[in-house]
Structure I
Amino acid sequence: MIKTTQEVLSWAQHRLESAGINTARLDALVLIEDITGIDRAKILAESHIQLTADQFSNVKRAVLRRSRHIPLAYVRQKTEFYGRDFFVDSRVLEPRPESESIIEELLELCRDKNDACHVIEVGTGSGALIITAKLELPRCSAIATDIDKNCLDVARINAERYACRIQFTNSDLIARLNDADFKSPCIIIANLPYVPDSWQINRSAADEPKTAIFGGQTGLELYERLFCQIDKLPTKPDHIITESMPPQHKDLAEIALSHNYELDKTNDFIQVFSLAQRQV
């Protein structure tokens, strides 16, 4: 039986609401729009547009996946970050809106240096941050590391989509980078896992890779290791931009200061650290 957009939307919304999805109507609209190519405003305005059998089958499959609390981005296999679409799947953490502030802080720092910075992302995941950095700052050189080769596979897909030249390195933080990679002006951006191991996460996040979420007992263990690795560099980065939860900011600032990095600025989840003047 042929289904109309009104019938499919009603069914999908009800199915998602029954599964406890709080954004049921919006998620249903997004999935129908993705699969049919019909703009969601038109879906609402012209409720009797007919779906093909294949379209309805694909919508049904997507809705049933979402009803199991699989993150919407994984169902869609894409997410938006800084105004661009990025491919994501269960190998990587979905980029969060709060991480866009990392880009804003990076742009401010690089523009003070005529946009010709060396940008290194530690723990790149989907590659959304480093790719956005390269697209916004075409003159910068871009390096990204991740300990998980599966993440780097996803990041390379996204880099190819946007024709970005980025050096991807499979590394435990910065351990496998060369000293020459840190030539000044150098800025590290790092959205490392920072959720304490004991924290309870929501149902959707439970489907995301745990190694991309949890950062040890305090949540800051990876940042501690990163600053220790930076300590061993002959030429240290000029700035380090991090993301963590606001209640962790005081502790992270103390970690940074113990390694000669002073807190310059805090922007919601984001902190900007600069190399202490006595070390420059």
Structure II
Amino acid sequence: MNNIKYSYDYLFLSPHLDDVVLSCGGLIWQLTNSGAKVLVVTVAAGDPDYTKLSPLAEKAHKLWGLKSGAMAHRRQEDVKACAQLGADFKHLPIQDCVYRRDTRSGRELYTTQSDIFGLPCAEDLDLGQALPSMLLSLPVALKTFAPAGIGGHVDHEFTRLIARAVFGSKLMYYEDFPYCEDDASARFIVEREPDLESESIPLTQTALMRKIRSIEAYASQVKPIFRSLDLMRSRVRQHAQEVGGERYWKLGNQKEQNEGKNFMLRF
């Protein structure tokens, strides 16, 4: 039973049903193990119309080894992963970009792999219009984390931009794993937002083990992303060693003080 509380110490926004655990699982376990209340909110966790799947969505289902009811299966994976970390979860009803269509014409918004890693589509009204009010209705938290948008996936970009519009300059950003394995990922963040400063959070061996175990809960995703469990474990450990645990970003103190509250959402 997942009883959502009125308030949390930490709120983590996940574009998909795995992104936060992949990127922040070690920190989350260390926080909950110390007594903090943590909520993981997945944005694109809604069900599609399984009778109208696009070729791109069908390809995704084949990679995941899932058919009808794929998102229900993925939500259950997320429940198990969050339980491993001691975090509560919340699944928003917005659809993954591989499912989304123009609400007026019914046209598929993202039809190729390159579309997914391009600019958000102007007709993508579900995220552009619905997500801000959904984020505003979430339980209050002392600190909120959102993806830095490394890799350029449209769902990550939407989540980053709208989270910043809603939560403002106090938002913390996590590096999107495994996209952030690229040596240029930190440079990408600095070049796009030079006022952000990084901080590496060391992970205990137990925290790293818990992170790996929680990622294992996403059985449908491990093979498409990492090819095997062993490679996943190796890459998670290697990345933690390279960045000193997990790396996060926030506005520098002076910039945070000067940042206005009326941030305008831009694409």
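Here, each number is a calculation from the coordinates, and none is a lab measurement. From a predicted model like this one, the values you see are computed outputs, not experimental measurements. Cβ atoms are built from the backbone, for glycine too; each structure is taken alone.
General remarks:
- Among candidates I, II, the computation of mean count of other Cβ atoms within 10 Å over residues 192-199 that gave 13.8 used structure II.
- Winner on percent of Cα pairs over 29 Å apart once structures I, II are ranked, highest first: I
- Distance in nm of label points 7 Å out along Cα→Cβ at positions 16 and 56 - highest-scoring structure of I, II: I
- Structure (I, II) behind the derived value 14 of relative contact order in percent (Cα under 8 Å, 6 or more apart): I
- Of the structures I, II, the one that 40, 18, 15 was derived from, the read-out being Cα extents along the principal axes in Å, for residues 72-119 alone: I
- Source structure (of I, II) for FRET efficiency 1/(1 + (r/R0)^6) of positions 40 and 216 (r between Cβ atoms, R0 = 25 Å, to 0.05), computed value 0.05: I
- Given 4.0 for distance in nm of label points 7 Å out along Cα→Cβ at positions 160 and 224, calculated: source structure among I, II: I
- Structure (I, II) behind the derived value 20, 15, 10 of semi-axes √(5λ) of the Cα gyration tensor in Å, for residues 24-87 alone: I
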